[in-house]
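Next up: some structures, all given as structure tokens.
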Structure I
Amino acid sequence: MPKQLDQYPAIFGHGGPFVVMFPDIPEAPITQGDTLEQARVMAADALLAAIEFYIEDTRDVPTPSAPR
């Protein structure tokens, strides 16, 4: 069972489209959105897809790092 998705820290870049990456899940593609809300939706989709790959490959899903 995957960890709670909202526990994974995301890094949001600013200055044009909002670019998002997940340092704990290197397989999650870097994604973006024109607005912060769009970037959040795209980030959730990217994170879910990456975690699904872990599950399909029967690999352990990485533990989320502590918030900073």
Structure II
Amino acid sequence: MQTPENSSSSILTVKETAALCCVSRSTLLRWRREGKIRCVKIGRRVLFNREKVLEDLEQFSVEASESVEAA
């Protein structure tokens, strides 16, 4: 649930980030483990910066298109 102070924030939870990326929670956490997507861990909470997530997704699409062209 968003509060007034974080409604326009660029800090996202795992659930919010998974929805932004259109993937499941487990896929997002696997990407995090593999180092494909950047996050910040504060205690037991895993948080994501919206701008960095979008940059990482852009990098995914560039790498995917390069691998398709190379094949």
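Every read-out reported here was derived from the displayed coordinates using simple, explicitly stated rules and does not represent laboratory data. As the structure is a computational prediction, the values presented were derived from the model and not from experiment. Cβ atoms are built from the backbone, for glycine too; each structure is taken alone.
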When mean count of other Cβ atoms within 10 Å over residues 10-17 is computed for each of I, II, the largest belongs to
II
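Here volume of the Cα convex hull per residue in Å³ was calculated and came to 77; which of the structures I, II was it taken from?
Numbers: I: 77; II: 96.
Source structure: I.
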Origin of the value -17500, where helix-only ellipticity at 222 nm (-39500 (n - 2.57) for each DSSP H run of 4 or more, over all residues; to 500) was derived from one of I, II:
II
